[in-house]
1. If mean count of other Cβ atoms within 10 Å over residues 246-253 is calculated from each of P, Q, which structure is the one that comes out at 14.4?
2. Out of P, Q, choose the structure whose coordinates give Kirkwood radius over Cα pairs in Å, for residues 262-317 alone equal to 12.5 when calculated.
3. Ranked by distance in nm of label points 7 Å out along Cα→Cβ at positions 54 and 166, which of P, Q sits at the highest value?
4. A value of 164 was derived for volume of the Cα convex hull per residue in Å³; which structure in P, Q was it taken from?
5. Figure out for me which of the structures P, Q the number -9000 belongs to, where helix-only ellipticity at 222 nm (-39500 (n - 2.57) for each DSSP H run of 4 or more, over all residues; to 500) was derived from the coordinates.
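Nothing in this text is a laboratory measurement; each read-out follows from the coordinates by a stated rule. Just so it is clear, the structure is predicted and the values come from calculations on it, not from any experiment. Cβ atoms are built from the backbone, for glycine too; each structure is taken alone.
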Structure P
Amino acid sequence: MGVVVTDVLIAGAGPTGLLTAAELALAGVDVEVLERAGAPALPRPVGLQPRTAELLDLRGLLPDSGEISGPSGHFAGLPVPLDHAPWNTRHPRVINRMQTEVEGFLEARAAELGAKIRRGYEVTDVEQDDGGVTVVASGETFRVRYLAACDGGHSTVRTRLGLPFPGRTETYVATQAHLRLASASELVPPRMTHFSQVTRQANGYWAMLVPLGDGSHRFVFGSATTQPERDAPASDGEVTEALTALYGEETRLAEVYAASRFNDATRQLEKYRHGRILFAGDAAHIHPPLGGQGLNLGVQDAMNLGWKLAATVRGTAPDGLLDSYHDERHPIAERVLQHTAAQRVFAAPNRTENVEALREIVMDLMRLPDGNRYFSGLISGLDIGYPGAARIPDLDLVTEAGPTRLSTLLRDGRGLLLDLGDHPEPGGPVRFVRAAGGGEYRGRLLLVRPDGYGTDTGIEAALAKWFKDS
């Protein structure tokens, strides 16, 4: 076989890798994705947080109908709803999907734009030099300018490079299963509701049992007395035993569609960029699955990395733009690792009296408008901002072509200079659009990056920092 040459190779066809591929292909970059698995993973329920929904909407990746909206999110399962309305978002609730569905529409978009997805390719060797990266996968050699490692918490790329992955080792192993019940006792939640209403502890087990609205349930459980092996498959008998202990003998299992293990290990790479190799998603950071952060954090990595890597490949990136991927995203993941660690204290079974007292005080804070806004922004990602770049809401606008939204103007993945007043057209590397409306930004000149963050001050400096003439 000859050597396959392309601009960018992506290891891993999960949501992070597929969205990165779609972003690169949208910008005209040649990109290929290598995935070890021969077929998409088994179905697993996931929740798209409001900021993730906004980012996907920037590329038209959320349908106008058919969204299954769940509860508004939670912090550590505390029984105080999080109100996202103060953040001025069109997606104020968690959107519940199957991960296979998310991966399906991301893969379809990436392929439509020209990305090539190769399944059944396991990376076995990675070497880089000043001119590029050489990757060997399933006996085939790839020579690329850049490699994006989106290959999960057990990243082969990270391991082959010998990079340290510092953090805290696991203290428990738990099981999650997507299943259908043959019968249910009164203890089984009848409908999707706030997280605090679908958790339970009994007979040495703790669990979350969530009705998904299609007759199936997501069942997450662990034992206070026994710990399964991390890589051991979960049997139907094990799931049945936990269901019976928690929800009584009237609750019977009909079928397990998929099951997997997870743990509460917390780790993060010290640097997301190593020469021509970039890390994103679980390959860069892992944390306990509290507050529904994992997939969302990876999707947000992809939106930040995609346009910057594309500009670097195309030669239109200012100095330092690609390095800003680490500078902007590393602190965000670091904060997620911090607040998932805090949630672990509140959500732990067999809590002490001191923890119970602290829970009550935090719930009081969450009931205050400012306190609730803080926690809702923290969990949803709506409070994320970068130095000199704030989140710009999806503004209602009117251009010479008629009514539109800011997200529609960003469908092409390019930067945008939006005149909401009467400013002279400056020319330069981004598209210039005049519009009426804009809510709180009315009358201003607004520079918006491809990932939906931007500024209305220091426009010339921001243009030089984020964009360069072709």
Structure Q
Amino acid sequence: MSNKLGLPNKFLIVILLTILVLVLPTPSGLSLSGKRALAAFVFTGTIFALQPVPLPFAGLMVHILIAGLGLTESRTAFESLSRPIIILILGSLFLAEALRKYGLTRRLALKSIVLSGGGIKELLFGLMSIASLLSMWMENTATAAILIPVALTISNQVEEEEQSNKILIMLVLGIAYAASIGGMATITGSASNAVASEFLSEIRIWTFLDWMKYGLPSLIVIFPITWYFLIKQFKFTIVKIDIEKPKKDLEDLGNLQKNELEVIIILVITIILWISGPIFEAKLGLPPSFMSPAIVGVIAVSYLALRGIIVWEDVKGVSWGMFFAIAAGLALGDALKRSGATEWMTEIISPIIKGSPYLLSLLLLVFASIILTNIINNATVAAVFVPILIQIALADPSFKSIQLVLPLTMGTTFGYALPSASGRMALISATGIIPQKDMFRYGMILSLISGLVLVSFFYIVNFLNLI
């Protein structure tokens, strides 16, 4: 809906809220540039939440505003677009497109259906496993978009309409939730992971494997709980469904072709080098950081391009929204730090964190993260609060930065209640498969359960001195 100016009403709300922050009195202890940075935060949060323009354009507008408010020079306004973490994400998206081009994701989904034998519980477990596995390496919304048609195919095998609809809702929710929690495991799995990792790498050596040490166990713990939750929410009068059509579709695909096999081999090698690149650097005498995840990803994509396995037309449709959202989050975080706004917010938040037992701090961080992620983009949540938590940890030797940063960042995974929480929740809302009230109800309950499990996980890991 637009107004007399021809602009979307949602965009006017974004502008009005941003102006409101600028005209209000400057809070005590905050500089004028710090107040402008807070205005940039409000602009970023609201434009990502309301989305008056598509996500890629919204991300670019954040850079423009930061420069317009004098928080950076025009020549450095877009430099976050060239950060190594951005190149890593870009490489992972291109590799995901190679998987999609050759039907490997569909083959994997069909294989899981056949292996399930048609059992409802087994079907849900199989599709969720595929969604989790894929979302570790490719954009979560794209993972959901690939698998939702598979869920439709499965539900269409059930003649009774009510049962068919219930199966479809359960499978689609399972795909969306699994795509989210799969993203916890790796840096490439989520925009918030990428933003947090970039800030952590500024204060310490932080590798792909460092993230997986905590992300993968979190996934392993939360995945079965999520599966069990969905099983308990839906009751069926049937135990198995007919899988003859998926079985025939899989047979029609035949054996793996040469290009398919080559893509799989390159992906496996890439993942190995992402995890253990520094070891190969040392053994082969390569320059430091030559085997960094970003460079490894570009080498993998370059190989596929040189072999003609992928061409530019294949990758033009990648999810550029994630790419620009991460860059915008990094730019906002830098602006908040340079202006002193991060330090000002740290002084407010620090007594709450430092004055509380670690368990209470975990509860506050994880559930604040969950609530915020349902409203604003998860990259923005990480961009604002990760630098604050790093500052708190640097000022207090009793804390390690990752004790605070990782729980908060992984908490952004559980934005399940509203379409604004993530692209995948917006996608399943747009399909009309799941009523809004059901999405909210199931999402809120599972967010609460998952948040408590994540808090328990990090509390135990900390108690055992493993973090």
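1. Among P, Q, the structure yielding 14.4 for mean count of other Cβ atoms within 10 Å over residues 246-253 is Q.
2. P
3. Largest calculated value belongs to Q.
4. Q
5. Label of the originating structure: P.
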